[in-house]
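Structures are listed in the sections that come next.
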Structure 1
């Protein structure tokens with residue numbers, strides 16, 4: 001791991017500690033669920049979202065460097081002189097789970113050398129339920145809890161597929177199209193964590209049922225790619241050209257191979 005990457009990892013770990021403190025200060029739905037405003041990403045900003053983002057932004061401000069921040073609630077902000085570096089943050093990926101007390105949500109932070117998904121050089125995802133730390137460096141590999149991620153890869157047929165970006169209507173519409181393609185479905189509530197689980201071979205495919213935003217996928221997709229797996233924004237390819245902004249332009253699919261991604265994408269596009 002390079003010195004620059006190690007510095008970002010240290011910052012991310014500090015952010016985890018700050019968010020853990022926020023979770024203790026806002027322990028139940030009563031404190032976490034109130035809606036404060038509309039977020040720049042289009043979703044309601046709840047008390048837990050706002051407090052977690054304030055903690056992360058405070059850490060980033062203290063860096064004193066030049067970068068562009070892309071964040072769930074604040075939107076796009078320039079720090080210092082801006083420049084090529086982009087920091088893409090979702091302080092609480094899986095915020096519905098977080099506010100309801102379901103321990104399956106994460107901090108997702110990516111660092112890029114330019115404005116697209118293909119420019120991402122560092123990805124960090126922390127699972128606040130299990131405490132697992134997922135890290136990837138472009139060209140340098142992927143790690144789980146500080147050790148190289150060398151678990152068995154996903155299967156080349158889909159036993160378990162994770163749906164994300166879900167509502168009851170989306171699931172009812174999409175699930176029938178995948179009969180005969182995926183044996184089992186999981187709906188867990190954090191796209192970043194589902195992609196991490198794919199990278200670890202715990203599931204065999206992941207797809208979002210609504211357009212994915214860069215804040216949801218920028219960090220975890222690097223783990224997927226460093227493991228040699230396939231990922232695509234199948235309604236607006238190519239994946240590497242996806243802008244680091246708050247717009248959702250396409251659903252995302254990821255699996256062991258490009259061929260499997262194409263099969264899942266084709267099935268979803270028939271709906």
Structure 2
């Protein structure tokens with residue numbers, strides 16, 4: 001399946017994506033998913049999160065503003081989603097900033113077989129117990145420094161790990177890909193990184209090869225960033241232009257513009 005076919009599949013399915021995400025990201029994430037063609041649901045209450053996971057087509061977990069009831073809701077919803085076999089995507093925000101965050105994220109990563117993890121280099125390093133140069137939620141490490149950790153994490157979970165940065169890296173422990181699209185403007189609008197988690201989940205719905213689906217999601221997001229920057233390079237107008245680009249980019253454009261290199265993980 002091409003990247004363009006994966007985008008067309010998402011828009012045809014219009015998957016319902018349940019997001020247990022942070023306060024900062026909620027509106028941006030909802031708008032991004034709508035622009036892409038998915039249906040977002042921000043359902044995080046402990047009393048209903050697990051029940052709603054029985055209805056959703058995918059689940060995202062974002063630990064940006066963790067507190068005990070939300071963490072319990074994440075665990076309960078993850079159990080239901082895992083039992084149903086629907087995609088679960090974890091965004092381990094600032095995983096190395098405090099012991100509380102590290103423990104929460106490590107527990108969630110172990111909880112769901114076949115999990116998709118999407119984080120910056122410092123978050124992936126922290127999630128695997130390695131030292132990182134994190135600056136709060138921002139990465140202080142280059143993507144390349146986290147590649148061995150990403151491969152190890154993918155093999156340990158049986159899932160997919162995506163490391164975001166200037167050149168994104170995705171691996172399932174056997175295969176790897178690098179996405180060379182994107183724009184620095186994407187780092188100037190808060191919550192766009194968090195919102196990418198929902199796009200990854202939406203692309204993975206109904207796909208047998210979640211590695212390829214994750215690569216397609218990151219390529220789509222990065223291409224939209226490039227297209228938006230060409231029209232609206234400043235942060236305020238870029239935020240609007242990015243939503244427009246997510247909606248406007250066609251499957252044919254995505255296939256033509258995506259700069260992706262595939263390879264096998266060295267032995």
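Quick note: the coordinates plus some simple rules give every number you see, no bench work behind them. Small disclaimer: the values here were computed from a predicted structure and weren't measured. Cβ atoms are built from the backbone, for glycine too; each structure is taken alone.
One of 1, 2 was used to calculate helix-only ellipticity at 222 nm (-39500 (n - 2.57) for each DSSP H run of 4 or more, over all residues; to 500), giving -9500; which?
1
For structures 1, 2, which has the highest computed value of distance in nm of label points 7 Å out along Cα→Cβ at positions 115 and 163?
Largest value of distance in nm of label points 7 Å out along Cα→Cβ at positions 115 and 163: 1.
Also, quick follow-up: Suppose you compute relative contact order in percent (Cα under 8 Å, 6 or more apart) for every structure in 1, 2: which one lands on 20?
The read-out was computed on structure 2.
Assign the value 17.4, 53, calculated as Rg and Dmax of the Cα atoms in Å, to the correct structure from 1, 2.
On the way: 1: 17.4, 53; 2: 16.6, 46.
Value 17.4, 53 for Rg and Dmax of the Cα atoms in Å corresponds to 1 out of 1, 2.
With volume of the Cα convex hull per residue in Å³, for residues 67-210 alone derived from the coordinates and found to be 105, which of 1, 2 does the value describe?
Working: 1: 131; 2: 105.
Attributed to the structure labelled 2.
So if we calculate volume of the Cα convex hull per residue in Å³, for residues 107-186 alone for every structure here (1, 2), which label has the highest result?
Once volume of the Cα convex hull per residue in Å³, for residues 107-186 alone is tallied for 1, 2, the winner is 1.
Once FRET efficiency 1/(1 + (r/R0)^6) of positions 43 and 251 (r between Cβ atoms, R0 = 35 Å, to 0.05) is calculated for every structure in 1, 2, which label goes with the largest value?
Comparing 1, 2, the top value of FRET efficiency 1/(1 + (r/R0)^6) of positions 43 and 251 (r between Cβ atoms, R0 = 35 Å, to 0.05) belongs to 1.
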